[in-house]
Structure P
Amino acid sequence: MSNGSKPPKKHHYIPVSYLSNFTNDGTDRSQLWVFDQSSGNQWQSRPKKIAYENDFHTIETVDGKDSKTFEEAFSMVEGNAKQIINEIIQTFKIPTIGSEEYNWLINFIALLSERTPARRHHFDKAMADVFKMASRVGFQNKSYFESQKKKIEEKTGKSFDLSYEQLNKLINEDGFEISFHNNFHMENFMARFDAIIEPLAHRKWSLCIAPPMYGDFVCSDNPVCLRNILPVKGILGSPGHGVLNTEVSIPLNPKVMLLGRFEDDLPPVGWAPSRRFVAQMNSWTAMYAERYVFSKKKDFLWWSDQGKVCTTEDFKRRLEHEKQPKFD
């Protein structure tokens, strides 16, 4: 990007180059199907027109708004990964561990995992809950309130009109929201990105191929899934990137999915054993999605709570049923 070019405003959190693998002809000029899990609506779109938010990666510096730094860094990772993923799809071979290609692939998986709105919202909520709890504890002390009020007034040059009683009422009734600056979002993203690089690199990766008769894999607006492969109960049940007996899955295109485990459970390359398996993997992808599922074909398979392989139309009927009023 030249210095005189206009800074990008549309920031794709799912790369166009990656989404293009799920279009009709595998290029960004073609279309894929978009399924909205919140409404049941479905339509076709080009990759450039989906999976983006304005100024999603923009930060503020002493020189003003910066829309280039992160976009250019991400573009470098995406460009290298695109060639490597194409090679994987064509040869069914994963780059050698420790090679430059392997490192680019791991960086891309980490990027794809951590920069989505779904991940941002997840950590926003967790941090907001912490700040709200701290507020409830801290502002019980009136002298603490007075000290913070003084700091705010000195820093802003404005009078802080909320009284101690009014603030406590607001806090105790949870009558406020906490939002975060985009600089905080991007700093948080970088910390998460750095934290998962090493465990991702230490997983043993394999390829799962979906035969034509078993349907296609789908993608989503949050396509990297992390799940337990053994039943886990209690507070330790949530999977983590560094936890044993967990699996990371990433669909690379409608026919190829990348699977990573710490254990030597899977062959380097294997066929999806059944339509049920493809449906179950698609259900994981859809479950991790914040809202949208992307597919090459209008119809895709998913696994129902009743233990059945279902279609897109079944999914739509289920959503419609859930919208119907319930009577006691």
Structure Q
Amino acid sequence: MDIKFGKGRHMLYRYLPAETMKKKYCEHPDPLFDELTYGEGGGFSDRVRNNVLPGSHIFFHTTIGGQRYIMAHYFVKELVEGYDARHDDKIRENYKNVHIHPENYPEWWMGDYDPELEDEDETNDIIIFGDEKMSLGKLENPVPFDRYLAEKLEFEPYKKITFDIYNKNGKLLLDSERITSATRNPRFITENDVRTILYEIELRNNDVKFNSPQHTKNTPQNKTRFDVDVSEKQIETSIFVNPSLLGNNMKIVSRQLVIPSGRIDLLLETEGNELLILEIKKGFPNDSVITQVLSYKADIENMYPEKVVKLAILCEDCSSKVKNAANASNIAIYNYGHFFEVVPLQ
């Protein structure tokens, strides 16, 4: 992965989608991923102005269906003061951002915009322009910003997101609540964080540069061809990238979720809004896997008391003893071999 860095700092930026912004506040379509622009006019404009430079990386994240996702990436080409951009005919001709054309958004501007009356000393916004060749822009497949990813990020200055926190009422905060709280304001991230996020983007968008399970033209629908010596990590990554392998409309909730009884490989949400705990085992698991996933279920039911929780084990095959124990405990078994085939949930 060829990643370039400038001398500026890098940022992780929360934003509200245009539809949400319009419903809650006013029409304000920003950022505009198709033209790689973003205007910051609030209290964080000086943070951008004093730290972001050409060559900085900026990642945008938001919430979709209760799950936070990284939606877009800019490699910064330049930064222009809002006043200067609004008075530059070439910029106005080539870009549609609300900060460049406030005349189209009087509610946001709080009145009709007149360039002749604008006072440079009274405006504080700044506009980020992404590089057309180096920016990924809006991602075709957004990356879940879950605990699995959050725990990998260092942040700058070093202040990692902490989990397993209880509120004043003694309730364990969900991972999604901790991530939202910790990233509500823009956060600076390290160069290692940039590499980490771009790596996850590559995995999610089928541009993997290591030996991982790949779809082929002759692979049947809902199956993935695996190498003989496939690892648990490779299987996990393949499902993480394409959860529909397990069934229609499956969604990733979390990956490598740490709970009191251990670490869950994948937590998914089914088409029926139920939670599915998936434990991945290479080869033939022994019967201890039954106790393992049942303990996971108890913890998840405590975390999500309103949800129905189901269990599944993915392995190459298993003994009749494990199959019988799984059937008795209502645990589904998924098998993989030369092709990964799905057994319907029990």
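Just so you know, all these numbers are worked out from the coordinates, no wet-lab data involved. Being a predicted model, the structure only gives us computed values, none of them experimental. Cβ atoms are built from the backbone, for glycine too; each structure is taken alone.
Looking just at distance in nm of label points 7 Å out along Cα→Cβ at positions 89 and 145, which of the labels P, Q belongs to the structure with the highest value?
Of structures P, Q, the maximum of distance in nm of label points 7 Å out along Cα→Cβ at positions 89 and 145 occurs in P.
Quick check on the output: -7000 is helix-only ellipticity at 222 nm (-39500 (n - 2.57) for each DSSP H run of 4 or more, over all residues; to 500), derived from one of P, Q. Which one produced it?
Comparing all candidates, it corresponds to Q.
Of the structures labelled P, Q, one was used to calculate mean count of other Cβ atoms within 10 Å over residues 17-24, giving 21.1. Name it. Kindly include the intermediate steps, with their values, before the conclusion.
Values: P: 21.1; Q: 12.8.
The correct label is P.
Quick check: 0.35 is what I get for FRET efficiency 1/(1 + (r/R0)^6) of positions 65 and 257 (r between Cβ atoms, R0 = 35 Å, to 0.05), calculated from one of P, Q. Which structure matches?
Label of the originating structure: P.
Given a value of 13 for relative contact order in percent (Cα under 8 Å, 6 or more apart), point me to the structure among P, Q it was derived from.
Answer for the origin of the read-out: Q.
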